[in-house]
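K.L.:
Pasting the structures in now, so scroll down.
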Structure P
Amino acid sequence: MKKLVSLAVMAAFMVSPAAAEEKVLHVYNWSDYVAEDTIKKFEEKTGIKVTYDVYDSNEVLEAKMLAGSSGYDVVVPTSDFMQRQIAAGVYAKLDKSKLPNLKNMDPDLMKAAANYDPGNEHGIIYMWGTTGIGYNVKAVAKRLGDKAPTDSWSLIFDPANAAKLKDCGISFLDAPTEMIPAAMNYLGLDPRSTKKADLEKGAELLTKIRPFVRYFHSSQYISDLANGDVCVSVGWSGDVFQARDRADEAKKGVEIGYSIPNEGALQWFDMLTIPADSRHKDNAHAFINFLMDAHITANNTNYVWYANANKASMPFVEQEIKDDPGIFPPKEVLAKLWGSKVYNKKTDRIITRLWTKIKTGK
């Protein structure tokens, strides 16, 4: 009898984690950030049922992750937020033996992402892009003329221009760690500076523009640009291209442009990670590996209009997207991009205080 019990105990320990895991997966990702059939394809291939929730700011994701027990198995933080969350023990190290599709990834881009996560131990690039200016071509030309500086941050950071655009609508991302550095860069300051005086100068510029800004939001501008409800939005590259696609489909005469300002812009990476307290880590690895399949990555890029870091996917990415310098910038533009700076708690407090003042005008 004891021998049978021992054999049963041994058998229990020999059951693989994959077999022990229930066939479920909880994903938390950015809004409008995956092709419509991706989740269905994964479920059909693996039999794993996916619960898919969305957010529209890193701050929302960070609050949930730092609180612990989020219940999610895969989340997609931007690289700088991921870096400090790794330091807080939020994410598990990846088991790369379970990610054979890693061979598809661009080594140069993965090396760039490794600046935030040495050895790419905790995260894989999902998509990457820039933070630039989306604009309604006709509405801007009507107010600022055919030579409107759409290729410069002066389009919105020059109060004289912003005032003329107020009536058709300016929107800013509700993302202080992107907006304040962009203003600093426009002023000729280092956008990665953590000096209080530099941050305050960036905030001062945004405060001057505040009366002309209709709202601060990190996803509403997609539909508003497409519908002509705003005419200029500081936004993420792929979001603006989605707005352009929607406007083209609506055929209401709204023409959307996207520019990476000639003064430079932020380059960011959104990373696939597994929370340390995930209950379905094998399923999470299976999902991340699935997303790195060349055809799946291409399908997602073709839908969301964001650049990916999957070299093997490029033959399957639509030519229009591959040739668009706003999505895949040329070398001379890449040279002007900057990476995010990871702030310490002291700088975080300064940023939060300044952003509250900017948004409220108080």
Structure Q
Amino acid sequence: MEKILLCFEAKLAGCRKDLSAMAMTPGEVLWLGCDENTNLERLTKTDDKTFAAHQTFNLKDFIDLPNKSDEEIDIESMDYANNYIWLVGSHSLKRSKPKSKRSDLENIQKMQNIKREENRYLLARIPVKGNNLCKSYEHPDNPDVQLTAAKLENTKNGNLLIDALLDDPHLAPFLASQIPSKENGFDIEGLAVYQDKIFLGLRGPVLRGWAIILEISVEESSPNTLKLKSLGDKLYKKHFVYLSGLGIRELAIDGEDLLVLAGPTMDLDGPVRLYRIENGINLPEESLLKPSLILDIPFGEGVDHAEGLAFWRNEGNQKLLLVTYDSPAQERLQGDDGIWADLFPL
């Protein structure tokens, strides 16, 4: 298996253990998101098998986060389309985890706590100019169009997407019951953008073995705020995908196909598989899909959780899939600041 080395600044190298999202922009510039902060990390290709020259961009410099503190966004996915980096938070609740420093009774009591963090309810776009993020600039091919950083409008329920789903017959019960992520609760982990279509893959809930992809479109309601664009008589479409009980951990556009990275919805180790939905960018509304399995991706016991996807072409111009991992195994770490990502043929 071919590998790519990702090198981070030593003082910020802790993020290499929490990589949860990835996107590639022109010029072979790699953008990475970690699920425990409010930053995007940029690495630049320095040779055929290495990305380095690490630079950090704090999203608070480009958009107004729902919670203006350093509360994590829980960035779960990113994509590059239409001169923008798009990113999405998990939109999920979380339950307190047991910790070794507490007594059993303290941990049991803490596990009663279900917490909502406002920054998780983020769907945003940031313009990319050259190798940098910016708040706004003129479209490179159309000076009459201004590219602007913006986010989906936040509401008391989270944002406009959650508002729309509160009446959904399949998803509303999970939102109303306040089921946390990793317990088959509502949890966005996949994002793919094609023209004006935004596909959101749900890690949970999984319904009788069927995972769910939401399809939405957005438009500006103000220079820095987005609203859901009507899709006929609805604000979203739902697509049900049979992944043998697995949830969606990432999405990617390959031509006109939609690739689906699938893994367990619960907090456990299990199969990690890549599926292909042919002509996935043109799905009929309320569709039931049985995609083809194209790849099994290795996983470890408590380590190596595949989460980030991007495309890569090697010296022979062969198209490969670049995969990064959250909670990496020790052997994946290189020195004090590096980590190995894997390349898989498609």
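No lab work stands behind these numbers, since they all come straight from the coordinates. Predicted model, so just to flag it, every value in this text is computed and none were measured. Cβ atoms are built from the backbone, for glycine too; each structure is taken alone.
K.L.:
If we compute distance in nm of label points 7 Å out along Cα→Cβ at positions 132 and 332 for structures P, Q, which one ends up with the highest value?
P.N.:
Greatest value across P, Q: structure Q.
K.L.:
Say we calculate relative contact order in percent (Cα under 8 Å, 6 or more apart) for every structure; which of P, Q gives the highest result?
P.N.:
P
K.L.:
Work out which structure the value 22.1, 90 belongs to, where Rg and Dmax of the Cα atoms in Å was derived from one of P, Q.
P.N.:
P
K.L.:
Can you tell which of P, Q yields -1000 when helix-only ellipticity at 222 nm (-39500 (n - 2.57) for each DSSP H run of 4 or more, over all residues; to 500) is derived from it?
P.N.:
Source structure: Q.
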